[in-house]
Every structure is written in C-alpha cells, then in structure tokens.
Structure I
Amino acid sequence: MLTDTSLTVRHIFENNHNWGAFYLAEKDNLRDVEIAEVNKMLSCKDESRGFFAYRCEHCGTTLIVHFGCNSRICSNCGKNHTDKWAKSLQNALFNVPHRHAVLTIPDALWPIVRNNRVLLKVLMDAAITAINDTISR
C-alpha cells in the first residue's frame with residue numbers, strides 16, 4: 001500500500017516495470033538525454049553511485065548518506081535544484097508586479113518540433129517577440 005510519501009516519480013517508473021515496458025515500446029522515439037535522465041533518476045541514492053560515511057567519535061554510530069543523481073526529473077534532486085533556482089530568481093527580480101503568460105502551439109505541430117529540436121529556439125524567439133510587443137503597447 002502506498003503512503004503519500006512513497007509516491008514518487010521513481011516509484012511510478014519502477015512500479016510494474018513501467019519504465020522497462022515503455023522503453024521497449026518507445027525506444028526509437030526517445031532521445032538519448034531522456035533515457036539518460038531516467039536512468040540517473042532510477043539509480044538515485046544507490047550504493048553504486050557512492051556515499052559519504054559519517055562516524056560519531058563519541059558513540060561510534062555511523063551514518064551513511066548516498067549520493068543523489070542530480071536529475072531534473074528526480075522527485076528529490078530535481079526539487080532541490082528547483083528550490084535553489086527559485087530562490088536565486090527571487091533575489092534577481094525587482095520588487096514590482098509581475099505577469100505570468102502561457103504560450104502554446106497547436107497539438108499538430110508538436111511532432112514537427114519533437115523531430116527538429118532547433119525549432120525550440122525559433123518558438124522561444126517568437127514568444128519573446130510576442131511578449132515584448134504586448135508589453136510595449
């Protein structure tokens with residue numbers, strides 16, 4: 001039975017061999033970076049990644065802390081990275097009202113973008129232009 005704390009991205013990937021089945025079915029459609037990030041996340045805090053061992057000189061107790069994966073999709077490591085990024089962003093922003101904008105493209109265009117990653121820059125440049133045009137009015 002799952003508790004709220006045990007439901008992680010890693011659990012979803014490992015449960016019922018979900019990642020293995022998905023990988024076999026979709027491996028020709030997955031990018032190397034996607035496979036690498038999932039594999040890093042699945043090995044997070046595994047002994048094979050290494051660890052620090054801390055030993056108390058007074059009582060002799062040893063605490064072992066396994067290395068994380070630093071994967072952006074890891075529930076633990078990715079959250080830590082996001083929290084640090086948000087804090088640094090908070091310090092960089094001016095204390096003025098901000099707006100939030102969501103820009104999308106039609107579903108039919110995503111396969112084209114997915115197969116030609118250079119188009120992501122084109123989309124970002126178009127988004128910046130659209131936002132700048134809107135703000136300058």
Structure II
Amino acid sequence: YSQLPRLYSTELIAFRQRMHLTHVDTLIFPLWTNNHYSAYCYQPTVGLVYSDSLGLEPPSDVLCVFAWLLEGLGYPIPPCAVHAPIPLQGPASGSCGVAATSFIETQINPNAPVWSGGNSELLRDRFLKKLLAYH
C-alpha cells in the first residue's frame with residue numbers, strides 16, 4: 001500500500017477475487033503494529049470494529065488501506081473504525097496477542113470466553129493447545 005503506484009500483491013489479488021466471487025458476511029484480521037497486536041472485524045452491515053487491549057487508536061492509515069482493499073468490490077467502505085469495549089491489559093503484561101485472538105474468537109463464536117487480565121494465562125494455554133492440535 002505504501003508504494004506508488006499502489007499494486008496488489010499476488011495474495012491480495014487472490015483475496016480480492018475470492019471476495020468478489022463470494023458473499024462475505026464477516027472479515028476478521030489481526031494487526032501487528034509497533035510490537036503490539038490488535039484485531040479488526042468488518043461486517044458490511046455493521047462496519048469496521050476494532051479491539052485494542054491497550055485502548056490505543058487504530059493506526060492512522062487503517063481506514064485508507066482497508067478502503068483500498070475493498071475498492072471496486074461492491075462492499076461498503078467503512079467511514080470509521082469503532083472501538084469494541086474490552087478490558088484493558090496492564091502495562092507490559094504481554095497479553096495483547098491473547099486479547100486480539102480472543103476478540104477474533106468471540107466474533108466467530110459469541111459463547112467463547114472473553115479475554116480479561118485475570119484469565120489471560122488460561123486463554124493463552126487454551127490457544128496454544130488448539131494451535132498444537134491443528135499442526
């Protein structure tokens with residue numbers, strides 16, 4: 001995105017093709033910026049919602065990059081990113097990845113446990129077990 005002219009990578013071309021050929025209800029993705037994880041959930045009927053366990057604002061270019069990604073696909077371009085209310089992590093607790101993963105999981109399964117500082121270690125172990133079982 002940051003190069004001029006702005007060209008889609010092979011992976012983004014395939015991704016855009018898939019979005020064009022199918023109906024997408026929900027698009028969820030993590031974002032790693034400045035050694036910190038946050039997570040985003042886009043639903044055409046709702047817009048773009050983000051979760052940041054430090055309470056930080058999204059990077060200034062998130063909406064521009066997302067609009068560029070959706071451009072020409074027929075999906076509504078979100079005018080803003082709305083912060084999802086989640087518990088905040090303590091300083092240097094290292095829980096941002098667990099919190100972002102939990103947000104993603106709860107967007108897919110509303111009955112999944114919601115991350116908090118108190119259950120971060122439990123959720124980290126749970127996610128690691130799932131990752132090991134998957135691979």
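With distance in nm of label points 7 Å out along Cα→Cβ at positions 74 and 106 as the yardstick, tell me which of I, II scores highest. Could you put the intermediate results ahead of the total?
On the way: I: 4.1; II: 3.4.
Ranking I, II on distance in nm of label points 7 Å out along Cα→Cβ at positions 74 and 106, first place is I.
Given a value of 140 for volume of the Cα convex hull per residue in Å³, calculated from one of I, II, which structure does it belong to? The partial results should precede the final answer.
Numbers: I: 222; II: 140.
It must be structure II, since only it matches.
Quick one: helix-only ellipticity at 222 nm (-39500 (n - 2.57) for each DSSP H run of 4 or more, over all residues; to 500) came out at -14500 when computed from one of I, II, so which one is it?
I
Matching task: 69 is the computed value of percent of Cα pairs over 13 Å apart, for residues 66-113 alone. Pick the structure from I, II. Numbers along the way, then the final one.
Working: I: 73; II: 69.
It must be structure II, since only it matches.
When relative contact order in percent (Cα under 8 Å, 6 or more apart) is calculated, the result is 16; to which of the structures I, II does this value belong?
Derived from I, not from the others.
None of the figures in this text is laboratory data; all of them are computed from the coordinates on show. Every value quoted in this text rests on a predicted model; they were computed, and no experiment measured them. Cβ atoms are built from the backbone, for glycine too; each structure is taken alone.
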